[in-house]
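Take a look at the structures below.
Where a number appears in this text, it was derived from the coordinates with a stated rule and is not lab data. A quick note: this is a predicted structure, and the numbers were derived from the prediction, not measured. Cβ atoms are built from the backbone, for glycine too; each structure is taken alone.
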Structure 1
Amino acid sequence: MRYFIGLMSGTSMDGVDAVLCAIDTHKPMDTHWFQTLKRVSLPFPDSLLNTLNTLCQPSVNEINKMGAADIGVARLFAQAVGVLIEEAGLTPNDITALGSHGQTIRHHPAGYCAETANVGFTLQIGDPNTLAVLTGIPVVADFRRKDVALGGQGAPLVPAFHQAIFGCHDSYRNPAVPASKKDFSLDTHQSQTKAIGAFARAIVNIGGIANISFIDDSPSSISGFDSGPGNILMDGWVSEHLQLPFDKSGKWAASGTVHQTLLDACLNDPYFKQAAPKSTGREYFNTLWVSRVLQTFTDITPADVQATLCELTAAHIADAVKMQPRVEQVYICGGGAYNTHLLSRIQALLPAQKVMTTQTLGICPQDVEGAAFAWLAYAYLERITANVPAVTGACRNAVLGGLYLPD
């Protein structure tokens, strides 16, 4: 059994997650071969958060700001690792590697931004050299740019992890989940004649942006893409009007009424009609995007706007699931999994599917993305290809990331 820590800070910028995982590399497809053990979450200091928000849009003196933020993010990640290791009763020598996503400050895949003459790039900061030196642990980082170099979007990267851990073979189970709760076991599948993919699943991560993976018991059938805004528009609107970081449980959205004409205007955005592979970020979906859509709507109350933004997220996720008629189960992870009103709206729009969180499969919804980067670090060390060309558009599979040593 080896220990890996995944480090994640997403488009919501609500803080960093450090997730401790145990991976038994001697039994890579056995029950409990991958376990999430503990998570630590730390908020961004206000000054660093302000700088990160500034860096997500063109501004003056960007290089100096980025250089300072690069070190600041690495130091916060290192702090989270230190707290996590101490709480787990481990030492740095017990950890095989850290898998660090970093903080995305720009995501412009090919064809996304006219300012870059259609040269695709993606940029995550959180200097892995600083992280390795401060923690004394090898770091695997810079996962996205290899895929972009191969002509891909560099996102989403989690479908391969979702297949490995949540595939319909159910190779992964945390010990806390009773065997009786298994939806579809490998042994059961081998003894049945039901068609491959009959129990296909959708894994939906709702962070700032929502991404979706379609998986079943055949690794060759993985597909997925960024379906659109997750929490980012709702978070921005509630921050502006109620000075809250997010709409807890979606209560404010639930108090409003969906404005159908506004919803139709939102869904008319070209991104939702764009064919996959596709990915997006806060450079596209942000408060300015909301302001532009609202220009012709002057009589809608703030609560009704929030209700409509919540419905927008539910609607584009539901539309994506409906594109895959074999999907029977929809599992939600990320911060959006705690928005009970949002989940109820997704379920209402998907009456033929069962909507639940990844807790049912044994991983806390908030742990999934951090665990994905622990797995990506493991995949790098084992030379396992971790991108999915059918998802990102890359010309081939590739081992992702680079290794940074503390010595």
Structure 2
Amino acid sequence: MTTVELNNKDNADRAPDHERPSLHFLRPSSDTLKVPTCNTVIDLGTLTHNDLIDKVYAMAQELFPSWANQKEDLSIHRISGALTNAVFFVDARGKRRLLRVYGVGVDQLVDREKELAWLARLGRLNLGPRLLAIFGNGRFEEYVDSVTLNHHDIRDPATSQQIAQCLARQHAIIQIYPQPSSDPTLEIWKNVDKWYGLVKQLLPTLKQQHPDWAPLLDIYNFDRLGGEIERSKRILSSVKSPVVFGHNDLQYGNILKRDDTGALVLVDFEYAGYNTRGYDLANHFIEWRYDYHGAQPAAMTEPFPTPDEQLRFIQSYIDTNDTNATSAEEIRMEMQVWLGATHVGWGLWGLIQASQSQIDFDYFYYSMERLDAFRDELAKWNLD
């Protein structure tokens, strides 16, 4: 659900190969993370802007020795709009890189080592910005001279088809990096099981910190939710939907449009991993319902894509991956079955964020609306 607004594109830099960082820091898993590393931690809660420049300059000297000769070479501009991270443009001597500082508590939600490994792989496949360096609580990424899509853009027919093509190419990565047979569990259920356990632990704290939330949390009945999750797993285990390498958070703020070619680039792979095709399609279509920069950013105020819009997207997906064995209508029906799983995952995620995030976003409303939507979807499958 992270969003990044890319603007102020002057003096952009795509870091040509010969200017990429030296490899003087290597992680043990160097086959996937051959990037410079340091242990610096940036505490945005205590640093002034000048302190931040000092900190970033010191890191730049360690990670990118030839980037900035002196502190005065460096300028930092914070980008508004991130829901789980703080994102900055860092410019030095005509070259720009993206600095991402992880949000407080987000590591409870994200497997950071796995995310970094996938970022490195996707960058090598030219399917996302390259990972340039990592530090104690963040990373540097390649800057892509681009603009971020908005909630209107994803409804544009031509743009929607471009998104489908990008998603199809990412899903096909499973042919290069197949799901390990030793770990067949889908990403959605790994997350739901972990997040459900965290939510159960956090409920007393949430009720104490926000007494006005307590009645709604009690009425929802999270003990009952555990059984409903297991029922949903049983239902979906019988649905045929191929496992792919999913983005799992494909909302408009995670899609860039390049200035030079107009091509789209998917970014923010915090939640990427092995899921079904139906899940990733369902997740993207639900994101049509949000305007994260509107008057009610936490609410599903926008219309769900119409059947024709869904079929147009899916047909472009099929044409890209040459999925001739399945019709667009069959994939559309497959997607609909996975809507509930999408809702319950993000609903639990939202409650965890509500307990700890300092970002101005109504995570509690967001969470309860998604969890209610999960029950609405589950009610359509009256199998018990």
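At a glance:
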read-out: Of the structures 1, 2, the one that 17 was derived from, the read-out being relative contact order in percent (Cα under 8 Å, 6 or more apart); value: 2
read-out: Source structure (of 1, 2) for FRET efficiency 1/(1 + (r/R0)^6) of positions 59 and 131 (r between Cβ atoms, R0 = 25 Å, to 0.05), computed value 0.45; value: 1
read-out: Structure responsible for -10500, with helix-only ellipticity at 222 nm (-39500 (n - 2.57) for each DSSP H run of 4 or more, over all residues; to 500) calculated and labels 1, 2 on offer; value: 1
read-out: Test item: mean count of other Cβ atoms within 10 Å over residues 227-234 calculated as 15.2, pick one of 1, 2; value: 2
